[in-house]
Structure 1
Amino acid sequence: MTRHFGVLIPSTNTTVEIECRLLPPTYQAHIGRLLSSGGSFSPSRDEDIDYQSRLLGTAKVELVILAQTSASLVADDYDDVVTKRMSTAAGVPAITSAQAVGRAVRALKARRIAIVSPYSETVNARAARYFKDKHGLETVALEGFGATDAYAIGKLGPQNARDAFARIDRPEIEVFVVPGGNFPTMASIASWEQEFRKPVVTTNQASFWTMLRAFNSADRLPAFGRLLAELPVDA
């Protein structure tokens, strides 16, 4: 049986749709695009979230995911407010990718993370605070690529993350967290884990984990890292 889920993405995102195609064909992603309410990395417009969620509901999706991790960092109640908005419009459960990442790390029974992202130091600091306050995770290392253009993130190569891992790796890091739904990561996760001997959790991978857990799936996808190979239960 084919399962259907919705993904809301910023209008500048050129990666999520490509990485959704890596899933088995029994999992069909349906995409809605959102305009920014301000500059790069600002939350998307409420009216777009309402409209696109409502349209996804007409496609009978079973879950809606907001793949815009940076949006969750702007206000303490953003996750609660936006998921309620999405769920009301679509008529199904909703989650943000930031929530998915935090829950995925905890499902792997980890608490100490390193954040490697395309973002600026300011946005990375917000991410560290978010994961501590919302998910009880301690950030022991942090590195960003200083991106100021959300569209340009989709053009970054995975070597950026691999080199950052090599620079900051240390024994106390339990999981590498790579936020950014427009940063292409899925094809590299397994090789990163093999090289550095610890799990890697990324925005799109964690979103897929959330979807598979929500659907009570028995499918395991080891090509995309430990999280999708094991499908651990949300802690």
Structure 2
Amino acid sequence: MFKKISARKISDEIIEQFKEMLNKGELKPGDELPSERDLAEMIGVSRPPLREALNALQTMGFIEIRPRSKIVVRSIVEKFIGDPVSILIAQDIEKIFELLEIRRAMESWVAYNAAKRASKEDIEKIGKIIEKDQENLRLKKDDAKTDADFHVSIAQATGNTIFSHLMASCYHILWNTQIVSRETLFKKEANRERIAAQHLNIFEAIRARDADRAAREARRHIDFVAEELRRLLSVG
């Protein structure tokens, strides 16, 4: 995890360490970092150079410092494609479905390759997310983080860091358009049940190392989301 920092060029070393962890996949989009105080203790630096490094990382688009001092890892590509794509969607609602076409291809590739490449640790990690997903279903709870973690963790299991960031960006762009919300989609209990079942099917195919089935289940999942969104938008 985080390492102790030497006394020279402290803020630059923090930035380089962060980038290294990002490249290795040790940090993924959506991860919440420890508080500034805890992070300073972990790294072994004072808070001023840490704050300088965090501000620089936010300017670069690597993190977002949210209210109440939450520090969240951002997708490395979202800064460059998020706003332009969101503007396109705001101007033409059909662009949502073009974005979902891209996600369909990405999710299929990711599921296929995760089934072939995932390590034992990757499978265990995805399995724990599925357990949380099933718990949310029992509690009738919509948990956006668990949903995002599921898709991003499968992308990470391919060993392709760039794809992990692309996946996270597409996911966040879709649900940040404000045209239709996750809450609207998940308000219907039958939708929560079907999506949880689809997630489970994808996971079971990956765990069984059945790449073709994993890709097929991933496409079915995105097809369902697209169909339901089109229905909701036509009703609205």
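Please state which of the structures 1, 2 yields -24000 when helix-only ellipticity at 222 nm (-39500 (n - 2.57) for each DSSP H run of 4 or more, over all residues; to 500) is computed from it. Walk me through the intermediate numbers first.
Details: 1: -11500; 2: -24000.
It must be structure 2, since only it matches.
Could you tell me which structure in 1, 2 was used to calculate semi-axes √(5λ) of the Cα gyration tensor in Å as 33, 21, 16? Walk me through the numbers before you get to the answer.
Details: 1: 25, 20, 16; 2: 33, 21, 16.
This value belongs to structure 2.
From 1, 2, which structure was distance in nm of label points 7 Å out along Cα→Cβ at positions 13 and 173 = 2.5 calculated on? Before the final figure, lay out each step's value.
Working: 1: 2.5; 2: 3.9.
Computed on structure 1.
For which of 1, 2 does P(r) over Cα pairs in 5 Å bins from 0, in percent, for residues 37-100 alone, calculated from the coordinates, equal 4, 20, 31, 25, 14, 5, 1? Could you put the intermediate results ahead of the total?
Values: 1: 4, 20, 31, 25, 14, 5, 1; 2: 4, 15, 17, 18, 13, 11, 8, 6, 6, 2, 0.
Computing P(r) over Cα pairs in 5 Å bins from 0, in percent, for residues 37-100 alone on every structure in 1, 2 gives 4, 20, 31, 25, 14, 5, 1 only for 1.
For structures 1, 2, which has the highest computed value of FRET efficiency 1/(1 + (r/R0)^6) of positions 29 and 141 (r between Cβ atoms, R0 = 35 Å, to 0.05)?
2
The numbers here are math on the coordinates, done by the rules we state, and not lab data. Remember, it's a predicted structure, so these values are computed and weren't measured experimentally. Cβ atoms are built from the backbone, for glycine too; each structure is taken alone.
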